[in-house]
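Every number in this text was worked out from the coordinates using simple rules, so none of it is lab data. In this text, all values refer to a predicted model and were calculated from it rather than measured experimentally. Cβ atoms are built from the backbone, for glycine too; each structure is taken alone.
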Structure 1
Amino acid sequence: MAAVDCSLPLSVNYQEKVRPFIDLVDELRANGLDRDVSLPSVVVIGDQSAGKSSTLEAISGVQLPRGSGIVTRCPLELRLKKSQKKDAPWKGCIRYVKNKKDVRFDVDEPGNVGDAVKKAQNDLAGTTNGISDSLITLDVESPDIPDLTLIDLPGIARIAAEGQPTDIGQQIKDLISKYIQKKDTIILAVVPCNVDIATTEALQMAQEVDADGSRTLGVLTKPDLIDPGTERGVLQILNNEKYKLRKGYTIIKCRGQMDIEKGMSLEEAMDKEQSYFKSHEHFKSVYKEKKAGVRTLAGRLSTELVGQIKNSIPFLKEDVKTKLAATRQDLQLMGIGVPQEPDKKMLFLTDLLRHFIDDLQKTAKGELTRVCLKRKRTNKRLFGDVRDAFKRLERAMNKMMPVSTDGSILQEIKNAIVENRGRELPRFMCYPVCEAIIREHLQKFREPASVCLQEVSELVESVSTALATAHFQAFQGLDWEIKGKMNELRMMHEKKAEESVDQIFAMEHLVFTQDSIFIRSVTEMGDKVVWPIGHVTKQDDEGKEAEKMLMYICSYFKVAIRRMVDQVPMAISLHLLKNLTEDITSQVNLMAAYPDKTLQLLEEDPDSAERRAMLEEKLKRLMKANQDLARFN
């Protein structure tokens with residue numbers, strides 16, 4: 001069995017400080033929290049044949065799958081836990097999720113890990129050479145390993161081998177990018193010494209997401225394969241003089257294929273590695289500076305990971321609390337599932353309909369409701385939107401006051417006076433002309449009233465639909481039934497509102513107001529307005545009479561507009577808010593009074609049931625995470 005020297009930075013005191021932080025993130029990830037928030041991790045990437053598997057074997061003390069081509073075909077989370085007892089037995093366990101079911105099996109000894117991982121990969125990714133993004137977790141506990149968690153990813157491939165998809169290289173890059181782009185991820189980039197480091201895709205991908213190298217730790221492998229005379233270039237990289245990384249580089253020498261065939265253990269390989277660096281003419285200096293060796297790398301990774309976790313905890317706490325509140329709200333809006341017991345099911349239906357009616361009535365009155373409606377048109381409440389429509393009506397009607405700056409209306413009145421002159425003496429105002437002009441101009445006011453009615457009807461439709469969706473989206477049959485009834489009733493009341501508006505304009509054609517009101521309006525109008533007469537330059541009798549008549553017409557319209565901008569909205573509100581709400585309430589109450597048919601509509605939509613289950617599961621994860629994080633200051 002491989003051993004990691006416990007005299008390294010992994011003392012008992014250090015273990016007490018390291019283990020809780022690594023356990024925290026391991027537990028959060030085991031509970032699935034990485035689906036909700038970004039968790040700190042160490043991700044291992046490298047080109048094919050870069051020595052990635054050998055590096056992980058040396059650190060973990062277990063033999064991982066080996067071979068040519070793509071050996072790692074699924075993300076492998078390697079969770080290493082150092083046993084506190086020196087004589088504690090080695091323990092291994094493989095876990096993953098397939099078809100929403102947990103799969104778990106134990107591994108007896110380190111030498112069987114490779115086959116166990118292959119078995120899991122074949123189950124998830126098939127027996128061909130394809131890959132899968134499903135995570136496999138390998139738990140290892142032993143007194144001879146460091147406290148550390150690593151995520152191993154498939155090696156970067158340039159050319160598809162036989163049996164592989166033609167885009168396998170891009171698939172692998174997409175998978176790697178998914179992991180390394182997270183800001184809390186430490187990137188362990190494995191690069192062989194015997195290649196031009198600038199051409200390695202692992203470092204290129206790391207630089208794309210970590211331009212300043214603050215999250216990347218370089219690992220140089222295969223130092224025994226470099227050409228004599230090129231050692232200086234390797235030292236420049238190790239000393240961070242070329243291809244600089246903020247976390248720097250470490251060089252290691254793992255077992256070769258001949259060592260494996262001879263049965264060299266990982267423990268023997270690390271002892272051999274130590275002797276190699278200690279005696280190497282060029283690399284003994286970096287060994288003294290703790291830049292060489294698997295043991296050094298293991299300790300360094302533990303330190304880096306714990307530091308990253310400590311820095312992330314405040315942000316994790318805040319992120320979890322925010323998502324916890326949002327998930328609770330989503331669940332509250334969805335409500336509980338439908339009970340199976342008949343009595344409870346009936347009570348559930350009654351409460352569901354009652355809450356909808358309560359919110360509908362509050363909406364019609366402009367009060368706050370239990371649900372927050374999400375509509376494309378506006379985020380305001382219905383009453384605020386309706387009031388805005390009424391204000392637009394008022395502005396539109398006020399602009400239609402029969403006054404123009406070019407004198408056209410005066411000329412029109414003058415022409416009408418001349419054409420309709422009867423026996424009356426000059427300067428006696430012809431009332432039939434005045435009345436006819438008022439009635440003719442009143443026709444123009446019908447259009448803005450119709451526009452306002454249509455706007456309010458559309459707002460009522462939008463809000464009532466959104467309200468029904470908020471309450472009944474989980475029950476498609478009930479949702480459609482209630483929306484159908486509401487739309488039918490809305491169209492009926494829209495027609496009644498239109499009839500009421502028609503009646504208002506029919507009354508306006510009577511051309512009437514109380515004498516006192518009209519006289520007051522004439523007095524208010526007074527001399528405030530100068531009536532332009534355009535090209536009529538000479539104030540003849542007809543011009544003076546036209547000017548006087550226009551003043552009276554405007555005085556009348558001031559009264560009429562004041563009536564219409566109140567009466568039209570009141571008619572619309574009566575039918576499309578008050579009466580419609582009462583009729584919908586009656587219809588829904590009838591559904592509750594005769595529940596046999598309504599209960600049949602209470603079948604929950606499968607998508608809603610699945611979403612509720614997902615939210616409930618997410619809520620449990622977040623609550624557990626919140627409790628776990630609360631232990632850390």
Structure 2
Amino acid sequence: MKNLFSNLKGDAFGGITAGIVALPLALAFGVSSGLGPEAGLYGAIFISFFAALFGGTPTQISGPTAPMTAVSMVIIAGIVAANDGSVEKALPAILTVFLLAGLIQVGLGFLGLGKYIRYIPYPVVSGFMTAIGVIILLTQILPSIGYYPKEDQEFVDQFKPQAEEVILENILKEEAGEGILVLENFKETINRAHQITPEQILKESQTLAAKDASGTIGALKVLPRALQNINWLELILALGTIFIIYGFKRITTAIPSTLVALVIMSGIAYGFNLGYRPISEIPSGIPMPKLEIITGFSLGSVTPYIFTALTLSLLGAIDSLLTSVVADNMTKTKHKPNKELIGQGIGNTIGAIFGGIPGAGATIRTVVNINAGGRTKLSGMIAGVMLLVIMLALAPVASKIPAAVLAGILITVGIGVMDYKGLKAIPSLPRDIKLGPFKLSSEVLIMLIVLLLSTFWDLIYAVGIGLIIASLMFMKKIGDLTAERSDVKSLKEEVWSDEVDFPENLKEEVFIKHLKGPLFFGSTSDFQALSLQIPKTAKTVIIRLGRMQYMDQTGLYAMEDLLLELQKNKITVLFVGLLKQPQYMMERIDIIPDLIPKEHIFESFNTCVKWIKENVKDEY
């Protein structure tokens with residue numbers, strides 16, 4: 001406790017500053033997610049406080065981040081679409097997925113998996129982060145020019161036939177559930193169909209229109225219509241916000257430029273009564289737990305999203321621990337990765353219970369906190385409390401913020417989150433693979449695959465595919481390097497120093513094979529060809545294993561196949577310098593002693609040569 005208050009003044013200033021910086025971003029991420037500005041605020045409040053309290057990085061400021069919001073946006077859109085476009089109906093399932101993601105993070109921390117996060121390849125992270133930026137940019141174009149597909153009557157009317165089909169299908173499903181659907185008699189169906197109102201058809205059409213225009217592909221699809229229906233006031237508000245954010249940074253960085261842009265542009269819009277579109281109303285009062293998570297829980301509605309929750313938790317872990325590394329470099333301290341995961345998991349779990357969107361360690365906010373004097377976990381807790389105070393005091397005022405201003409803020413976030421370091425390195429990276437007539441860099445290829453798949457298909461699967469491709473390419477490179485070092489050569493081509501005095505008269509009868517490096521699935525192809533290299537005169541093969549430190553299951557069975565083939569050809573095999581791990585593997589499936597008896601295993605080459613002189617006859 002004493003340590004917690006050891007830097008009270010610095011932590012208070014750091015936490016208050018970080019909380020102020022977090023405010024516009026929390027509101028923007030909440031609106032962007034589809035759950036409203038309050039969801040962003042609740043996430044920022046609870047994640048910041050509890051991740052700091054239980055986490056392993058003292059200076060970390062947590063809350064909704066661009067990557068976490070981009071993935072959450074996809075999850076929310078999918079669950080809302082599966083619930084007839086109703087956020088209210090979808091909310092229990094959405095928050096349960098977020099809750100599950102938090103619990104998985106806690107589990108990852110307790111299992112001690114935090115230290116393994118750093119093994120995720122850079123090209124995968126780079127492609128993902130750039131994709132996040134592109135997704136934010138593309139999805140914020142529409143609100144920044146004041147175009148909302150649900151409100152474009154001509155666009156919505158295109159979906160009326162499809163809406164009628166959906167409504168009729170729902171009637172048939174209801175009847176089937178009630179046991180009154182009779183194929184020979186559709187009287188009840190017709191009666192219910194007559195009760196459908198134009199308002200119901202319009203609402204369903206709007207839901208389908210919003211779904212069709214969601215995501216990057218949807219935004220690009222409706223962009224031509226949007227450009228024909230620009231709301232110039234909204235566009236000016238968004239452009240003004242962007243201009244202030246970038247312009248004010250040139251004057252001073254002491255005051256957050258996003259906050260300055262938010263206050264100035266909102267003040268102008270509200271003060272001059274410009275007739276702009278405000279964000280949805282932020283509820284005032286203390287946030288209350290969303291008991292719908294329990295009362296409206298349905299295993300069936302959550303089961304399809306378990307993999308999604310796992311990916312969301314892993315993304316939060318990566319996002320947080322990367323920020324922890326930045327904090328370590330700035331403060332010359334060392335974070336505790338597993339404790340940090342537990343803290344982030346607790347923060348996301350509690351945030352979900354109160355209706356907040358998930359988050360992670362936020363780099364910019366953490367840097368602001370450290371620069372302002374924050375040094376202990378108290379700074380993150382103060383940032384959370386600061387946001388709660390702002391919400392309680394200013395919720396009615398914050399509800400007047402123009403939606404276009406938040407869209408402008410998010411556009412600058414999208415531009416800032418892209419990995420320019422990785423993009424700049426593209427021309428200089430070595431072109432180490434060949435695809436048809438083209439030579440490419442494997443690192444660049446992985447980055448581009450993740451970038452394109454994340455942007456235009458699915459963020460979650462894109463990362464998985466990127467990891468698989470990166471792993472396969474790594475395995476191939478290691479296999480190639482091992483194969484280079486583990487050439488299949490006869491004694492005449494390569495002689496080790498202790499083989500110089502090998503009996504000259506027995507060189508035709510004895511073939512010596514050197515194994516260098518691990519024998520694993522990436523390096524077995526040359527080894528399997530060994531039997532073809534053995535001279536016909538040789539009746540004894542010495543396999544030198546002193547430099548083969550490791551053997552996996554693929555290597556084990558490759559060895560077994562070779563020994564069986566040599567046994568069939570009546571060739572005696574001797575092992576020299578067999579190490580502990582390969583010996584254990586071969587004993588497990590009885591290669592030793594069934595194919596290689598103990599007396600054919602020698603610790604040194606000299607003892608093996610002694611056995612050769614006593615047991616091998618000079619025939620050629």
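Can you say which of 1, 2 returns 0.95 when FRET efficiency 1/(1 + (r/R0)^6) of positions 576 and 592 (r between Cβ atoms, R0 = 25 Å, to 0.05) is computed? Kindly include the intermediate steps, with their values, before the conclusion.
Working: 1: 0.55; 2: 0.95.
For FRET efficiency 1/(1 + (r/R0)^6) of positions 576 and 592 (r between Cβ atoms, R0 = 25 Å, to 0.05), the value 0.95 is produced by structure 2.
Please compute distance in nm of label points 7 Å out along Cα→Cβ at positions 32 and 360 for structures 1, 2 and give me the label with the greatest value. Mind showing how you got there, number by number?
Numbers: 1: 3.7; 2: 1.3.
Checked 1, 2; max of distance in nm of label points 7 Å out along Cα→Cβ at positions 32 and 360 sits with 1.
Comparing mean count of other Cβ atoms within 10 Å over residues 144-151 across 1, 2, which is largest? Numbers along the way, then the final one.
On the way: 1: 23.5; 2: 20.8.
For this comparison of mean count of other Cβ atoms within 10 Å over residues 144-151, the top structure is 1.
Taking FRET efficiency 1/(1 + (r/R0)^6) of positions 120 and 328 (r between Cβ atoms, R0 = 35 Å, to 0.05) as the quantity of interest, name the structure among 1, 2 where it is greatest.
Details: 1: 0.50; 2: 1.00.
The maximum falls on structure 2.
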Matching 0.00 (FRET efficiency 1/(1 + (r/R0)^6) of positions 416 and 512 (r between Cβ atoms, R0 = 30 Å, to 0.05), computed) against labels 1, 2 points to structure 2
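Tell me which structure, out of 1, 2, gives -18500 once helix-only ellipticity at 222 nm (-39500 (n - 2.57) for each DSSP H run of 4 or more, over all residues; to 500) is calculated. Intermediate values should be presented prior to the final figure.
Values: 1: -18500; 2: -20500.
Answer by label: 1.
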Matching task: 12.3 is the computed value of distance in nm of label points 7 Å out along Cα→Cβ at positions 264 and 432. Pick the structure from 1, 2.
1
Among 1, 2, which structure scores highest (criterion: relative contact order in percent (Cα under 8 Å, 6 or more apart))
2
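Say we calculate Rg/Rh (Cα atoms, Kirkwood Rh) for every structure; which of 1, 2 gives the highest result? Before the final figure, lay out each step's value.
Numbers: 1: 1.27; 2: 1.13.
Top value of Rg/Rh (Cα atoms, Kirkwood Rh), among 1, 2, belongs to structure 1.
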